[in-house]
Structure P
Amino acid sequence: MIVHVNEPVTLIGGAAVTKARINRAVALAPGVVAADGGADAALDHGVTPDAVIGDFDSISPEALDSIPGDRLHRIEEQESTDFDKCLRSIRAPLVIGIGFSGDRLDHALAAYNTLVRMPGRRCILLGAEELVFLAPPSLSLDLEAGTRVSLFPMGAVEGVSDGLEWPINGLNFSPDGRVGTSNAATGTVHMSVTAPKMLVILPEHTLEAVVRALLTTTGLWPGE
């Protein structure tokens, strides 16, 4: 592990971020790590990361000069994305990733792929309008009635739910079959799934509720 801490971590990527989004994430996850060129975004908003991880093909020379050398961790292999390199190198109760969606769809899809391949890492990807995370084995979310809840399977998975307008009980989900987009909460949502394959997509205003839920859940996928 490059970063091993007992508090949540904010991970900043190279896509567009705002100072307000950084502040919101850091208030919940005070440790700060940058993924390669995300270091420039952090510095542009007055934040010096505790660590920078990546292949360093996008970080600027100015950022390299501004960050202490012992905080720079180059991983030169090209078989994985910088988000992948970071997530596998961080051991923390939770990671809030910003700057990994919005600019390029292929980068966002690659990040979702990483979430599923590393089910033992609890991570929320926060965008301008939505957030995404991998559903743990069981989850209770304190949501207002009417909140949009979308479920997108990245593999074969089943589940049960309470508190959704359209319950998922008895349904078989798969990326080339049934999906669960545009559902809605009727209040607090309780959900369990059979495999680490279900992405949960919620409005960004639910971030604080999702952080509370993921930090207090007791059912974890192997590798946590």
Structure Q
Amino acid sequence: MMTNLFSVFDPTSSLMNIPLNWLSTFLGVMFLPMMYWIMPSRWSLLWNLITSTLHKEFKILLGSSHTGSTLMFVSLFTFIVFNNFLGLLPYVFTSTSHLIMTLALALPLWLAFMMFGWINHTQHMFAHLVPQGTPDALMPFMVLIETISNVIRPGTLAVRLAANMIAGHLLLTLLGNTGPSLSTTLVFLLIMTQILLLILEAAVAVIQSYVFAVLSTLYASEVV
């Protein structure tokens, strides 16, 4: 029985006391190897077009001297978008709606960027703390503001992704729970509304994956 509204996000499935919900995070891997042994289809050609477009865009953000690094961010986008889409299917656990998952993606990336930047480009990192043309009197405040904005970056990345996934799923759950008490006409309207919301959620799944990957790329471009 659901104790509160957020209980729909609780991992509850288990087999012999082994939690199986988080295994849904790796379901996306099952869809990837097909392109290596099945003849190219429209879907695989479309996915190749998407990844090559992302590769070119990330290469522009990172610069021509770090072209290989774009593969990491394309893989990050792929991982998140598969989990977001699979979470829209019935009875599939949405791992990206949990902060423990989104923080596990954002925090190591941010820590790696910071360690690389401060160890290899210390002067460049100090220069980032004070924007060009800042008056001398405002420099201490600008350093404080820039430091705080830098520290909260992994938190904003993680919360943005989790909150967007939670919001759509909660709205779908709330509307779905009102179905049994409605008349036939209202149920038809409810189904149409649910379908429209599902389309919106599919768009949000792609957009949030793209935003997460692009912001991670931008944070990386600041330290190289």
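Can you say which of P, Q returns 19.3, 65 when Rg and Dmax of the Cα atoms in Å, for residues 139-210 alone is computed? Considering all the candidates, the number was obtained from Q. From which structure (P, Q) was mean projected area of the Cα convex hull in nm² calculated, if the value obtained is 11.5? Only structure P yields this read-out. From which structure (P, Q) was helix-only ellipticity at 222 nm (-39500 (n - 2.57) for each DSSP H run of 4 or more, over all residues; to 500) calculated, if the value obtained is -22500? Source structure for this number: Q. Upon calculation of mean count of other Cβ atoms within 10 Å over residues 75-82 from the atomic coordinates, which of the structures P, Q produces 14.0? Derived from the structure labelled P.
From P, Q, which structure was relative contact order in percent (Cα under 8 Å, 6 or more apart) = 28 calculated on? It was calculated from structure Q. To which of P, Q does the computed value 1.53 (Cα Rg over 2.2 N^0.38 Å, for residues 91-154 alone) belong? It was calculated from structure Q.
A short reminder: the numbers here are calculations on the coordinates, not readings from a lab. It should be emphasised that the depicted structure is a prediction, and the values quoted were computed from it without experimental measurement. Cβ atoms are built from the backbone, for glycine too; each structure is taken alone.
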